[in-house]
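Peer 1: The structures considered in this document are given below.
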Structure I
């Protein structure tokens with residue numbers, strides 16, 4: 001039920017009349033095949049043909065069937081943008097080798113830099129644009145067909161503005177009949193592109209469009225033509241996104257093809273619960289006894305259209321899975337829209353701290369019963385003390401957690417703007433060092449961190465405690481480091497500064513492997529040769545060192561690598577302290593920072609060198625798209641206490 005069936009079902013059991021295919025009565029020929037036990041279409045609920053099945057058409061046009069497909073192909077071939085209805089919603093597509101077409105899509109979708117996913121005609125075409133390791137072939141050709149992040153080949157025949165200055169490309173193969181027809185229809189036409197941009201059909205921040213009505217409202221201003229069909233999508237489902245870490249799958253967005261495939265957590269659990277998920281990258285999780293069903297990807301709850309999509313999807317999946325929650329778990333943040341949705345359900349509410357939920361999601365995925373240490377590193381989460389957390393070392397089990405260590409608190413100025421404006425974090429560290437606006441402005445100008453006006457505004461906030469909060473966020477440190485090093489002072493999409501900081505560090509590591517190893521050794525020596533409190537991950541000195549070395553003219557890529565190794569070494573030191581306090585030698589890594597492959601590998605290698613058993617994610621995202629599983633586990637265990 002993780003692919004096409006999920007998106008057309010209205011109720012269980014899976015019979016035609018309970019799906020969108022109930023709108024299409026079978027003709028006599030299809031009915032004959034359906035009831036013939038010797039036929040391969042026997043008891044196939046969605047069986048249909050050209051006479052009795054769904055029909056494709058150009059939205060608000062006259063073209064249907066073959067002429068509709070040919071029109072859309074012609075628009076794409078000539079540099080236009082098409083919205084195309086697939087299994088779980090609409091995509092926006094254009095020629096991936098047409099710079100102007102990609103530029104037009106970026107302008108219309110208001111997506112200046114974030115990479116676009118690509119769909120190639122076949123595996124032979126993919127091999128011309130990305131390096132495909134042996135371990136990737138079963139993933140990219142399997143039935144789920146996620147978007148897989150792979151290293152791009154030099155001189156790959158695609159437009160540079162697909163993923164500018166990015167060493168990776170997100171690629172997939174066709175998985176829906178209409179996608180195959182787009183590539184194959186009219187085989188004599190060799191001019192039709194073999195690689196298409198295939199990105200989610202939605203305005204920025206909104207959920208993927210899945211009806212003609214939504215598409216009229218949201219996509220007609222973006223697409224030159226819309227190819228739709230009259231088979232209703234009941235549950236929207238975005239493409240799943242994965243990467244590989246040491247040839248192992250590593251989920252980034254769990255949706256089509258994988259959700260709601262359940263996880264089993266053994267523990268004699270009884271009951272029915274709902275984890276409503278996080279505010280960003282929202283998914284929810286329904287659980288019945290020991291089975292936990294994470295939902296397809298919904299989106300960011302800052303957009304009210306996503307909030308409505310969450311409510312609709314919860315109702316539908318409760319019906320499909322025949323689960324009636326006795327309790328709903330949500331984040332502790334009082335102002336999250338997900339918290340408001342939880343309150344509207346008129347169920348008992350169980351509040352779960354954000355980073356505890358992160359570690360529980362990793363525990364649940366690994367079916368771990370013992371108490372473990374957890375490193376929860378991400379952008380933001382509401383702490384039990386009312387401050388912003390994001391760099392936490394916890395002792396965790398399914399019943400409770402204890403905060404053992406954390407990143408040294410720093411000032412995060414600008415509120416919700418801070419994640420996109422890394423220069424604010426950089427300026428906060430500068431102000432903390434000098435307490436002099438003129439000096440901060442001088443350094444900011446020299447390093448091209450911020451303008452005088454930006455310095456004045458940010459320092460005013462910090463000095464007067466206006467929209468300036470204490471934070472232990474690891475994610476914001478990456479943003480600040482990126483700004484200090486002149487890589488990204490402002491991000492156009494979530495995590496951009498951190499992503500390009502990692503790319504810079506990797507370039508140095510690949511170019512100077514011997515020196516990179518020496519930097520790691522020095523980082524470890526520095527971390528362990530200090531008298532400072534081991535329960536604090538000393539990040540102030542890291543940021544000060546970055547500023548000092550940058551002022552001395554050191555290479556920014558080298559310093560990006562230094563940042564990764566030093567943060568990994570300081571984290572190791574805190575984890576070793578936590579082991580001394582708790583006698584625990586298992587640790588789970590979770591949170592959005594662990595999408596950073598370089599940092600994840602560095603820290604994991606160090607921990608294993610010190611004889612830790614390290615639990616990581618594979619099929620649940622480490623980012624906020626995974627916390628609903630942790631929330632649901634916490635609520636289920638809590639439910640047992642009342643039995």
Structure II
């Protein structure tokens with residue numbers, strides 16, 4: 001559950017930082033030493049995140065329904081999650097609402113489909129995962145109902161659980177109304193959230209008196225802010241604990257103490273030496289949650305890094321062959337070095353190192369960097385990519401015998417070797433084919449071992465299977481995936497390296513079309529249109545579960561790079577189409593961009609510009625208000641508009657006045 005919450009926070013951070021991106025830029029990759037933590041969060045995307053979001057919405061809808069019928073919230077002690085079934089274990093026996101099954105102080109609900117979003121605030125902000133049952137069911141404890149929790153037994157396990165509880169309450173989507181204070185413990189997480197998480201040293205206890213007074217004044221009113229205090233046993237928390245225990249109803253606060261002597265008011269969480277979490281009051285015997293000091297440090301560092309991620313120029317290609325790769329970055333944009341070498345300068349060429357716009361730059365009003373050079377000479381240079389037209393014809397030919405790999409949308413592949421080789425295992429081998437295709441310089445056995453976390457023997461076996469599936473290259477008569485000793489890279493470097501030959505990849509065709517289009521000036525718009533035809537959705541969507549973690553490596557990030565590239569080409573097309581009053585072409589381009597990158601602000605503003613050009617000024621105004629001005633990618637309010645967005649909106653407003 002913690003990994004799922006971490007994924008949601010990281011996703012929100014990257015979506016927000018993406019708003020500061022200029023064309024020709026991407027978000028900076030996470031520091032290499034934190035990539036493993038990010039991979040763990042990515043693994044949670046397919047399974048844990050949907051369950052987490054479903055639980056969040058289920059509890060919000062439950063509270064909403066009870067409010068409509070005038071019923072109070074149930075006193076939930078724990079929540080048990082088993083696949084699609086959620087069971088609420090209650091402190092008292094009360095009738096279940098419609099849609100829920102009642103059984104001896106418990107309500108159960110089967111989630112058969114994704115629940116719609118609810119605007120109601122989360123009803124149980126101090127709910128957090130504490131362990132798993134021995135049958136694999138996730139168990140969450142409602143700390144507000146339990147009140148005072150004492151972690152006893154094994155000190156290391158108790159501290160690990162305290163860190164996990166701290167991180168859960170800080171990151172969970174339903175805990176945004178909770179403030180978390182830690183004393184003498186979980187200091188590794190201090191940077192996790194500068195607004196809601198507060199770490200105190202052992203001599204900083206004045207806030208406890210303030211919290212105690214706040215609870216005393218609360219009376220029967222529902223709290224606006226919930227509080228969780230996680231502390232070591234050496235601290236004097238007696239008055240605060242009594243203020244919680246003496247309330248007959250839930251008071252919106254909880255106290256978790258690691259170690260020390262048990263009190264009658266405590267709900268004891270006993271961490272045993274053999275790795276179990278026993279909660280006698282609730283008759284529970286669990287596998288405990290936990291976060292080591294090292295894991296906590298890395299988690300906080302990753303969240304902090306993505307919170308302030310900067311935009312950077314698109315990285316250069318690793319491979320220098322064929323020529324189009326040497327002349328472009330990894331989005332397909334021509335490098336300035338190549339543009340300067342052209343006998344006929346390009347009409348529009350992305351700079352090799354455009355200035356990076358940080359949030360601070362945007363706030364200061366730094367202008368948009370100049371990403372182009374304009375030339376009056378549009379004579380076509382010597383072809384950069386003479387094979388492109390033949391490969392495009394093959395891609396769009398249903399009878400083509402070359403393998404085809406689709407990455408610009410749902411990932412899939414077709415090949416014409418032996419289909420039985422990948423029977424029932426195709427998603428794994430499609431991923432391996434993608435890994436090989438996206439490393440055109442070739443990869444060693446060691447690289448595959450590290451990327452896929454498999455043994456050396458498996459690498460050889462998997463390569464053989466992909467070779468059989470791809471079959472023989474009709475252009476050369478050799479396998480599309482030669483033995484490592486016979487690859488092009490091996491013949492040049494002497495290092496045994498795996499490479500695929502003549503596998504058509506839509507992402508590469510897209511890059512090649514972008515590069516050629518930039519060399520052709522206005523005539524290159526046709527290439528941009530063809531490039532957008534290749535896009536069938538968000539790049540790298542519908543990935544197999546627990547795979548593709550190598551996309552997060554610092555030398556990869558192709559999913560993010562290609563999404564930005566699609567938006568940038570579409571932006572060029574929209575600009576040119578609006579200048580030519582070709583509104584249908586402009587609308588098609590912006591819709592493709594929004595399909596590929598729904599949260600990219602460049603595409604959103606482009607849509608507004610198209611709507612204005614179509615005469616739909618009111619629709620544009622409403623869209624901008626919702627999708628740009630009032631947009632928030634986390635639980636906070638809208639950010640100040642980045643300067644380049646504000647400047648574009650000013651130009652659009654002028655267009656609106658022109659159309660009146």
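No lab work stands behind these numbers, since they all come straight from the coordinates. As the structure is a prediction and not an experimental result, all values here were calculated from the model. Cβ atoms are built from the backbone, for glycine too; each structure is taken alone.
Peer 1: Where does the value 27.8 come from, among I, II, when Kirkwood radius over Cα pairs in Å is the thing being computed? Walk me through the numbers before you get to the answer.
Peer 2: On the way: I: 25.9; II: 27.8.
Going through each structure in turn, the value belongs to II.
Peer 1: Among I, II, considering only distance in nm of label points 7 Å out along Cα→Cβ at positions 31 and 623, which has the greatest calculated value? Intermediate results must be reported in sequence, preceding the final value.
Peer 2: Numbers: I: 4.9; II: 4.1.
Top value of distance in nm of label points 7 Å out along Cα→Cβ at positions 31 and 623, among I, II, belongs to structure I.
Peer 1: Next question, about the same structure. Out of I, II, choose the structure whose coordinates give semi-axes √(5λ) of the Cα gyration tensor in Å, for residues 335-390 alone equal to 23, 17, 9 when calculated. Each step should come with its number before you reach the end.
Peer 2: Details: I: 23, 17, 9; II: 31, 13, 9.
Working through the options, I get structure I.
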